[in-house]
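As structure tokens, here come the structures.
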Structure P
Amino acid sequence: MKRIKTIQLASVLAMAAMTIGNADAGGLLLYEIGTADVGLASAGYTARAQDAATVFTNPAGMTRLEGDQLTVGLQALYGNASFSVDPSGTSPGLGNSGGGNAIGWFPGGGFFYSHSISPDLKVGMALTGNFGLSIKYNDGWAGRYRTQESTLIGVSFVPAVAYRVNDKLSVGASVNAMRGAFKTVVGINNAFGPDGQLTLDDNVWGFGGNLGLLYEFNPGTRLGITYNSQIKLDFDAPAQCSGTGPVLSSVLRARGLQDANVNLGMNVPQGVNAGLYHEINDQWALLGSVGWQQWSRFGQVDVGIDSNNPVSLTADRNYKDTWHLAAGTQYRASERVTLMGGIAYDSEFQDSNNIPPAIPANAAWRFGFGGQFEESKTFNWGLSAEYLYAGSLKTNLSGLPPVIGGRGNLAGSYEQPAGILFLAANLNFKF
């Protein structure tokens, strides 16, 4: 099959299944993986190191864990992304349907295990997902020629190792083997007759590395720093066009676009995160985080076909690098109960006044609270909730008139409150 040389798609959204949620942590990377970090809104993400989830958040933190430990995180999220069409800026031929809530309910979570080879040498593994978004609009909605369905799922298997250099410094490293699943469905405007459809679908492996450092100033104060490398997902999918009619199908074949392979290169961005944990006294602890993610290397997005001029199409969204700030607290109410809360902000990675319907996500505020309950020396569990506020998301995209086979103008906004609710439970075992 021929290759569409000019399409280099970097991703149309996502969400993670056994482990991915639908949100933006500054872009499409999540902090929510079903652990106690949900209740802290990710404050102290790389410094907390209080359960086996540190295998994923900062492998160096495993040196703080005694013996063998297992953490199981369970999570459900509900996302609201309902588009409201602006009739004054949307081409009449597209209609006025907003497509319904494109997100809804989705499961998530993670599995984390830490094993002690010696008091100073630890190994571990994590199975979770923290990248992506998945959306699906109702049939016949006004933006069907931009996006009908978009899913990108990144599930990671992460083996890790940590070593305590001395009583203050620990270092760690891990490999991130990510299985990426990509699918996008876009309507094709035939101008005359029912719409056709373009589908791209592929699954690939991508690999990256993580480095971690944990420095303990004293037993109650520690600093955690992590670096996560870029992961390249080289999707390569055939452009499956259906329902295009004899005329358009002939043109697509003549131009090498019918069933041609499409190179979909996408970068899960590299990032740095620094976290601080500090105990004020026996009851109160403060946690904080600051981070950076390189979304400017994320890539290009937008796939579609104009039937009046069916050529390969890509659009560079000019994504921005993002910054992350978080602050939170833990309060030990009794020997059995610890309460927690936090707030976090991630800066925008695209223009909030021109959001593509494939990626209804941008800057995000997080508000979390929760509790951990100590049942014995070998078992504790926790419940937490977090609300992610996505702010104002507006769309103003232009295109050729639908009457001549173009994708038309699409204008509107995502109705408020646009955001995501996370509900999480974690189980922690010590052996």
Structure Q
Amino acid sequence: MTPPHQDTMTGAIGLDPQLTFARRMDRIDGLAHYRPRFIGTDADPDQANPLAYLDGNSLGRPTKASAARIADFITHAWGERLIRGWDESWMELPLRIGDDLGRSVIGAAPGQTFVGDSTTVLLYKLARAAVDSRPGRTEIVLDSDNFPTDRYVLEGIAAERGLSLRWIISSTEGGVTPEQVRDAVSPRTALVVLSHVAYRSGYLADMRSITQIAHAQDALVLWDLSHSTGSVPVQLDLCDADLAVGCSYKYLNGGPGSPAFGYVRADLQDVLAQPIQGWMGTKDVFAMGPEYVPATGIRRFMSGTPAVVAMLAMQDTIGMIEEAGIEQVRAKSVALTEFAITLVDEWLAPMGVTVASPRESTHRGGHLTINHPAMRQVTTTLWAHDVIPDFRSPNGLRIGLSPLSTSFVETYDGLAAIRDVLRGVLLGQSGLTA
């Protein structure tokens, strides 16, 4: 239980109205009963828990159900069934989880989503397939502050295929607008690649409008959903999206290096030729034929053997999101980030901290970034005291609040620690006691 507020610098104790608010919000939180399902929260007395985990948009907490699921799999599904498991369920697991994810989280009808490969590999496969399907077009449109993997992959594809990159200069405190896309696309555009939620600022792009603008030029759009999946509603089918990829280790709690997912709209599946032809994408996996014959449907975008163990954990969070409803998850996400911004304005702004994320919730995803020249040092000190945000160069401290596992009091504790450490740094002190 969180104690009464105590200033770590002066030792003064009092009733902080913001702490009172946080406690009240936790009492009325309709998603609060999910928090004890995660390992490492204050509801788990058997664990050495951090004071505040503010990095759920980089690596989500593990669930207790996933720990049991993985142990059971090793003992029974793998240990007892052995290679028979492939015939009994493992071959279809990437497609079954893909359909569950599509239905519950990203707004995709069955048969359009699969799990497999890393985000980087899936970006390459789908982007390369997209540009090859638009012969005669010479440009890929992307933005300057997209996640490095996206930019690096597209630079490589452009070099391979003799294409040019058309850069949208995006704000590090905002993101790409429909107007910028309209100015960038043309009959030369083969593909537009953007993040639905910007990794640095948390800016939430207008998927529907941007997709329509690209389609007006007969260009395809590939959406990176890594920072939106599980924190904001995604409606791929309703937005007429072409392609999408996303990781599973953030808000889906799939674990370090858990495989990514890919989405290909149904009418494009027999049109696009994926460039990494592996045996799992063939029409008859066990025919071992002399040449590659692609499968029909979404399976053709698979390549190698699925990472079965690595895709087990995400199922439990997908199930929780389906049970809770993604709209309720989003509502709590907005409430958490609004509360965090309130604390930043009250506590940190007087010390020169600025909010480097959209203040309007309609333009903000599930995380926010705050800027100050001392944030690298602040982050290092916080980690040493079990308060865990992350740092983004040059001056950004990023706060990722995962709605199913993060409480309002945890958010309060984390922001209070940031305040105290920053104040200590500015005074030449450590800012927190051991």
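The numbers here are math on the coordinates, done by the rules we state, and not lab data. None of the values given here were measured: they were computed from a predicted structure. Cβ atoms are built from the backbone, for glycine too; each structure is taken alone.
Tell me which of P, Q gives 0.90 when you compute FRET efficiency 1/(1 + (r/R0)^6) of positions 405 and 421 (r between Cβ atoms, R0 = 35 Å, to 0.05). Of the structures listed, the value fits Q.
When distance in nm of label points 7 Å out along Cα→Cβ at positions 293 and 413 is computed for each of P, Q, the one that comes out at 2.5 is P. Supply the structure label, taken from P, Q, corresponding to helix-only ellipticity at 222 nm (-39500 (n - 2.57) for each DSSP H run of 4 or more, over all residues; to 500) with the calculated value -10000. So the calculation was done on Q.
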